[in-house]
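For reference, the structures are reproduced in the following blocks.
Please treat every number below as a calculation from the coordinates, not as lab data. Model, not experiment: these values are computed from the prediction. Cβ atoms are built from the backbone, for glycine too; each structure is taken alone.
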Structure I
Amino acid sequence: MARHLIIGDGTTFGVTNGLVDDGAISVQKMTESGPTELALGDSFADAPQIRIVGGGKDGKNIVTPWIYGRDVINWGGNSYTAPTAHQQTATYTGTSTAAGSIDIKFVRTDGPTPEFFKFSTAIASGVANTAADVLVQTAYAAANLPDWLALTCTAPGNSNVFTGVVRGGVAQSGNTWEYGPVTFEVVVTGMPAGLTAAVSGFGAANTADANPGYGEGFAIRAFEESLQGTSHGFYMRGHLPKQPSLESVTGTNYDMYNITATKDGSSNSQIHGVDNLIEINIAAVAGDADSLVVENKLNAYFTGHFPAVIL
């Protein structure tokens, strides 16, 4: 599958010196006199071939291959959805009747192999459950946490809510977490006499389930970097050490559109498998008026072939 990504920053479409303005998104059709902008209401008959063009920061346009409208097999999209971090809660009952410690272990479950982290909180005799959670919160914040756990936990009354990091979060090392949201299990391995603990279960009973969301800026940045070989020929990094400028902005939220077409130029493909597909992804600033212009043009173009995409 040939994958392509065009990213806009909300700039209104325009052309300067023959190039689409930096940050703008253009939907072009092929005419007898060459490429020109797709007009609102153009159909397959008016524009048999189209492509998506993004104004690039390096003084060049970023273009997708030409595709025939009749060979498109999918037109869809998803609105920006914020990522959700995994959370589990340890709830305490009772009052300690002797000095001891609350020992809590975390088992990371989303990687190829489990990862473990454990910390302990000293508890004196006579500590109520409503005070134990604050002591645990303090000990957690002082621990040498792994990068996949949030820097703090909460203590809402008689419990602690533990949270994983999501892409773009600040890790214990000071680095930015660049991967999907982690999942983990919390196990309370030790409690002082008189105190007990219960942990929210894994799966549906989690306090919150991890979800990568859709169109989050750090995820779009990672997607863009993975495709710079396709868009810029940035494959041999030892030979081409200067990375092309990145169009994505990590602090921006994007609505995502997708066009998938067959690659061999026929509506009844003779090539089977993913290698026959051209996938065009468009990341447009969520809720932006200029993003709506692109959406309206493509909805009109695909009228009668695919349901309208309203983001």
Structure II
Amino acid sequence: MKASGFSGIYYRLISLSVKLARSGTAVEFISNSVSAFRGAASSSRNHLYAAHLKRIFPDKDNCWISSTLSSYWKVHERNLFALFHMMNREPANLHQMVSWTGREHLDNALEKGKGVLLLVPHFGDERSLHVILGMAGYPVDVITSRYSDMPEYAARCRLRIGEKWNTLHFPDENPRWMFRTLQSGRILHYASTAYGGPGGTWVENFGISVLVPTAPWKLYRRTGCEVVIAACAHTPRMGFNIMFKPFMPPEDSTEFAQAFAFANETLAREYPSQYEWKNLLIRHRETNTIRRTGRIPENERELENLAVPGDSDPFSVSE
């Protein structure tokens, strides 16, 4: 069976299990059980994760690393189960499943009427973050993939919860929508640890050079919007803690990108099991591919196709 065909079946099985489980406690139990198998079947990726964690946390032992990876896989798997569990939640349920930390930073920023650029790292559950904000009545615009490489059912599952509570946009749209969103006083949810492309900015993150987008700085400079960092951490029984931190944007584009990279790394070091370490593996591989080929493709998929196994070597750290 092709991987795409299995993906469609897997999503249907998750949907069925969530319907049968009903409660958050039961859904999380099933999700955690599945994550144990997913983690055990990903030995090659775990080797890469472990090597990077040893580099980043040199004072931690193998027991801590194993525990962190186990918790990481639970977060990774729960994000899929949340696609279906969140479809059954309504605004009246929020107080039962969501706690807020620093919410006043978002509210104060919105009150200024200049729009809010919400910088969201690959951490916890990014999708549930903007969904919960929509459920709580916040006007949020999000850029997302169309998932055209996935089976139709799987793609619909990934998009429908966002369509229910947010305004979705896609990479092939004219980026002017981002400026219009901010100028109208809305929230722009931006995954600022994504691939930077030819116009990106090089920063240091977790001890390696990575290429991040320049777009957040351009949006801030041209609109005068407020900038806030947000993250959505998992809590027990399919709950979430949404955290907001103010961000004082430097005027220089490189300093802006580096300041967020530092904030992102600080968050990951504080909550290592919640961080999406797969993003670090991808950024690290991309950096090595760019250094080796001397090219920065516009399309991230093209860069992925140019990669060789050695580019993922955790001990190959480009200066």
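Brief remarks on what is shown
- Source structure (of I, II) for helix-only ellipticity at 222 nm (-39500 (n - 2.57) for each DSSP H run of 4 or more, over all residues; to 500), computed value -4000: I
- Distance in nm of label points 7 Å out along Cα→Cβ at positions 159 and 263 - structure with the largest value, from I, II: I
- With Rg/Rh (Cα atoms, Kirkwood Rh) derived as 1.14, matching label from I, II: I
- Set I, II, criterion relative contact order in percent (Cα under 8 Å, 6 or more apart): the highest-scoring structure is I.
- Origin of the derived value 0.30 (FRET efficiency 1/(1 + (r/R0)^6) of positions 31 and 183 (r between Cβ atoms, R0 = 35 Å, to 0.05); candidates I, II): II
- When distance in nm of label points 7 Å out along Cα→Cβ at positions 143 and 167 is computed across structures I, II, the figure 2.7 traces back to I.
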